[in-house]
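*Asks:* Structures given as structure tokens follow.
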Structure I
Amino acid sequence: MKKSIVFASLGIMFLSAGTLSTLSTSAQEQHTHTSEIISNQAYVSNFSELKAALAEDNGITTIRLTEDISLDSGIKIHPSKQHVTIDGQNHQLTEQSLGVHGTIYVDSNSSTTEVNVVNLSIMGKNYYGPVNVDNSLKGVVLNYTNVNYNGPQLVHNVKGFANFYGNTTINIEKVLDGSNVAQEVAEVMGVTINDNFKVTHNGQTDSAFWMGTSSDVQPYFIINDNAKVSMDIKNNTLFYIDNSAKRPLDMTVGKNATFEVNTIRELFRLGNAGNILLKNNSKTIINRSTDTTKTPTIQLSGSVKPEKGAILNIIHAPETTAPTMSGV
């Protein structure tokens, strides 16, 4: 029999207040580097075309893959491109090089504020991800829609944000020869998840999400209404939160959303949650399978706030002696 703690908004575990403290328009067609360009779009079939489309000052902001492409070396997105979309059209991008600029990247002097990665499968090798944002840049948004990723790390945008839409599948693991070791799913300040999102995290020494590096932004983890989210944390923890004493991680699980975590340990390797908002009829299930540490499964400095019909169920294996939740 497993030990479990269940919180429901109507249950006796909560106080009566409902908290537990503790795309210019030109029709002209051009041809450059043999890729087809229409308006501000380019259709590319190989690495050279992809690089020309992204790196040159050509007005192209939407790139569509017509073949699987090998990312042979780094590509700097031209600094004048404020918004960029890479549409894989259900093709695959395979990373081949390592290093901070060994991938598609947003340079520190760039005006780029948003990169969209759409309908793409990615075989990762570089733990700066398929699109890296230099560390000095603040507030850049990376959007991923219908992305299937296998590799050491998908998102490196330490002072920016990541949003996920459509069907997202992420497997953090060393899958290519010469790859970096498996690290995080994302290094960011804020994460927003929509629709269907599934993570398998096989990193040995790193948590799935490293957040809080920027000291002037409150980190957040938001699961929007009706999303279905599952995370399987094989060896480490879900969160690593810097600066949590001043800016802890705020978490929201939206209306009718499902959030399920399977982990061998506590959720926070470093830091803690601030407030946790569980919206109407949301369901959050945390399964902790071993007694690896004695740290509470959830640590928070604020409160858990359940709305009507919300459920939080923390399930421990019989041998787990750590507390389910504690204040800090």
Structure II
Amino acid sequence: MSQEFETVFLEPVIQEQKTHEVTIEHGVLQMNKEQDFTASGKGIDAESNEPFDWAFEADGHGTNTIINMVREKFAHATVDFANPVSFINKRESLKALQEELCQRKLFRESSGCTAILTKIYKNRFTIECVGDSFVFVTQNNIPVWRNTLHKWGNLAEQERLHKLDSSIHTQPSSCSRVLSSDAMCQVPAYYVVFPPYSKQLALTQALGHDNVTGIHPETVTMEIEPGQEYRIVAFSDGVGDMLIHDDSADLETVLKMDYRDILQFAENRWRQEWHPVHVQRPDIKYPKMKWTKNSDYDDVSTFVVKIVPNVYTDEQLAFSI
């Protein structure tokens, strides 16, 4: 098993009485197929010419082709403006990335990834999401927004797919659900089957896959209000699947962590002992279970963006006037 930790601090610059300081941290813990990826940097909006900071997270699936192509897009990026990632400067960045990825035909090869991209401007931030990675926004430590995962339970996605191709259908499956800090059960789930090669995916849209899923990112823009503190926390399903289902306390604890603690939290839960529970027969007692092979685990990745109000000294305020 390999481990990859990376932290990037974007230092604030006092300029025109900038109201907030932006700090970005991100990292990956490769526990299985080594297909998670995170990055951060700076960009210039291609339409408005505004500078922004950005953070990116991706979770690959299938073969490594697409996630490796995504990694290559960031290979020469720097934390300054010297070597920008071209698609990030565009307004609809993930659609632009998908167009670039689909220039290489995969045919029967099943390869794709999720993606979350946030851009932090002087007075606002934007988020784009594709797939089943998670992203949350808190304002003064209170959750105010989260994405809706692109899975079959998303009714808007069902409607989109039916319009895209009426032959798209589902196959029954199952997945694990965490019930408490030490209990887990199996619940029904679905694979989505896409023509023409009957690709079975656990999500309703993703980057790659020759665009058979279509691409319709969920997007949000939020203003940065004076005196308010924000956190944008994104992570792959390797983290999200280890959260207690519908437990706001468990989630809010994670949303206050730094990126290293989030990775450690997920790893600890993947490696711990669990009490299996039969939801329809809770009276049945099963022996404890524990995953022991790398193939049992999932890769985990996260980024944490902190947007904190600046407090200026009199000298700094005088200098900026």
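*Asks:* For structures I, II, which has the highest computed value of FRET efficiency 1/(1 + (r/R0)^6) of positions 216 and 272 (r between Cβ atoms, R0 = 30 Å, to 0.05)?
*Replies:* Sorting by FRET efficiency 1/(1 + (r/R0)^6) of positions 216 and 272 (r between Cβ atoms, R0 = 30 Å, to 0.05) in descending order puts I first.
*Asks:* Let me ask you something else. The value 17.9 for mean projected area of the Cα convex hull in nm² was derived from one model only; which of I, II is it?
*Replies:* II
*Asks:* I've got another one for you. Which structure, out of I, II, was distance in nm of label points 7 Å out along Cα→Cβ at positions 48 and 304 derived from, given a value of 2.8?
*Replies:* Label of the originating structure: II.
*Asks:* As an exercise: mean count of other Cβ atoms within 10 Å over residues 248-255, calculated from one structure in I, II, equals 14.8. Which structure is it?
*Replies:* II
*Asks:* Which one of I, II has helix-only ellipticity at 222 nm (-39500 (n - 2.57) for each DSSP H run of 4 or more, over all residues; to 500), as calculated from the coordinates, equal to -1000?
*Replies:* I
*Asks:* Using distance in nm of label points 7 Å out along Cα→Cβ at positions 40 and 64 for the comparison, can you identify which of I, II gives the largest number?
*Replies:* Biggest value here belongs to II.
Throughout, read-outs are computed from the coordinates displayed, never taken from laboratory work. Model, not experiment: these values are computed from the prediction. Cβ atoms are built from the backbone, for glycine too; each structure is taken alone.
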